[in-house]
Structure I
Amino acid sequence: MNLKDQLHIYRSKHPSELVTVGACLKLLEAAPECFRRDTFPGHFTASAWTIARESRSIILVHHTKLGKWVQPGGHADGEQDLLLAAKRELEEETGIEALPVQDDDIFDIDIHTIPSIGGEGTHKHYDVRFLFAVHERQPLRASDESIDVVWVNLNELEQYTQEESILRMRRKSLHVITDNC
């Protein structure tokens, strides 16, 4: 399924996020190269919200450049299948493999500004997030892009971050965790 179709399905399930989905659709139509990291003023990225079923824990990485805890994810690097990009990023950043919980369904979308870092100017990430699951916590390894990678119980998330987009994913995952995991 292509991203445009995925976005329309997401919009029907999350009518309160019409503005965010509309911005993603606009980028998709206006910039065919929007899956490349050198597309400015913004481009698509992909993330993996990954849950360990029994412990109700998720994976966070302490991102070196951003200096904060976030879910595994990153640039699509030209890959138009963002689910595949999210899976690749999860494996690269944590060393584990997980299965998508909802197949092609988008779990969450967030558009956020990335500050000017190095020679790259300020720009936006149109981050498309997918839900992944493992049966139990697995050993993790940090990549070169991270200071650390940890499992965090959903009830302890605020000890790592106050970012609304991450807390929103926790709220969404509480509805899904009991039904699908």
Structure II
Amino acid sequence: MSGHVLWFTGLSSSGKSTISSQIKSICPAYILLDGDIIRKGLCSDLGFSIEDRKENMRRLIEVCKIFVINNLNVITAFISPFDEYRRRAKEEIIKIGGKLFIIWCKCSLDECMKRDPKGLYRKALRNEIKNFTGISSPYEPPRKPFMPADLILDTEKDDVYTCVSKVIDFLERRG
């Protein structure tokens, strides 16, 4: 038996970390890998170029595989802007007998910019941050025909508790 991964994706300020933290508090057996924390440690040598973002995702996939092989469940809260790497993550987790569910925190760029608790969008618009996802670097939403989301959370319309309930319901339906 292997573990599974809840792979949260979305723009900065879309609600990934907030929702993931709430799920972790309800399901303490999950291991939470948050993009900000991973970037400060495991990926502190990487910048935000497209090449570095891809390497960041490659490392995250490898870490997830280690946990899944050891029958542990993981929550990831990363922007993970490239469809190619979300698809690769899913394929690699399936190859080792695990499951990976892509959960898209869907939120418009305008709403994410309004939330912006760290002021990152303002800095990106002033060109103080280079390669910022959604502004000067692409974000590829998880849509058909490539790698669609297993669950879409409309974080612009639904509050955190509604989104968390939808994730818990989703997991219960999948056993």
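Values in this text are rule-based calculations from the coordinates and carry no lab data. Fair warning: this is a prediction, and the values are worked out from it, not measured in the lab. Cβ atoms are built from the backbone, for glycine too; each structure is taken alone.
Structure data summary
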read-out: If relative contact order in percent (Cα under 8 Å, 6 or more apart) is computed and equals 26, the structure in I, II; value: I
read-out: Distance in nm of label points 7 Å out along Cα→Cβ at positions 69 and 141 - structure with the largest value, from I, II; value: II
read-out: Ranking I, II by distance in nm of label points 7 Å out along Cα→Cβ at positions 109 and 149, the structure that comes out highest; value: I
read-out: Structure with the greatest value (metric mean projected area of the Cα convex hull in nm², for residues 45-124 alone, set I, II); value: II
read-out: For Cα Rg over 2.2 N^0.38 Å, for residues 85-156 alone computed as 1.28, the structure of I, II it came from; value: I
read-out: Distance in nm of label points 7 Å out along Cα→Cβ at positions 101 and 133 - structure with the largest value, from I, II; value: II
read-out: At a computed -9500 (helix-only ellipticity at 222 nm (-39500 (n - 2.57) for each DSSP H run of 4 or more, over all residues; to 500)), which of I, II; value: I
read-out: Distance in nm of label points 7 Å out along Cα→Cβ at positions 5 and 93 - highest-scoring structure of I, II; value: I
